[in-house]
Structure I
Amino acid sequence: MLVAYAQVAAAANSMFVAVAVADRCAAERGVDWVRGTSLIGPDGYPLAGPVFRDGPAVLVADCDPARARDKATGPRNHVHRDRRTDLY
């Protein structure tokens, strides 16, 4: 579920998102820790991961910052300029 939220956030903001569920894995002191470390692209699709297995993992992906700088979704649409913050 955490990965799905990150995908939505990445696509809605046209930015890269690193889901860092990396501090713990498996069960520790009776607590099952969340898994799903991922690297998400500005289009909302995973570039690496998610990792759901127990144990250490390293994720690597090429990230082109220009993809995240371009917030236009079409000739008349812009991810940030079109927001109506007066309605929040």
Structure II
Amino acid sequence: MIGAGVFAVWAPAADAAGTGLLVGLAIAAIVAFGNATSSAQLAAAHPTSGGTYAYGRAELGPWWGFVAGWGFVIGKTASCAAMALT
């Protein structure tokens, strides 16, 4: 769950958060842990290809699976764009 941003984020984060940097890191760690464990549980429950799309479709229905899949694609595209700027 450690992304490429970890290599470029420390100085801007410290400037923005000041003394709250460690609290922010703790919150981010809790969110990342929740994301990782829920993804692992969904992967174990639905052993099929498709990732986020397949999990959303199986758990919530076709329309929400579609939205989840496209949300994942858009999020990853934004992440790639942010790393390109770094």
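Thinking only about relative contact order in percent (Cα under 8 Å, 6 or more apart), which of I, II has the largest value? All intermediate terms of the calculation are to be shown ahead of the outcome.
Details: I: 26; II: 21.
Comparing I, II, the top value of relative contact order in percent (Cα under 8 Å, 6 or more apart) belongs to I.
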field: Source structure (of I, II) for distance in nm of label points 7 Å out along Cα→Cβ at positions 19 and 59, computed value 0.7
entry: I
query: Given that helix-only ellipticity at 222 nm (-39500 (n - 2.57) for each DSSP H run of 4 or more, over all residues; to 500), derived from a single structure, equals -5500, which label among I, II identifies that structure?
result: I
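Percent of Cα pairs over 14 Å apart, for residues 27-74 alone computed as 53: which structure among I, II? Can you show the working numbers first?
On the way: I: 61; II: 53.
Corresponding structure: II.
Every number in this text was worked out from the coordinates using simple rules, so none of it is lab data. These numbers come from a predicted model, not from an experiment. Cβ atoms are built from the backbone, for glycine too; each structure is taken alone.
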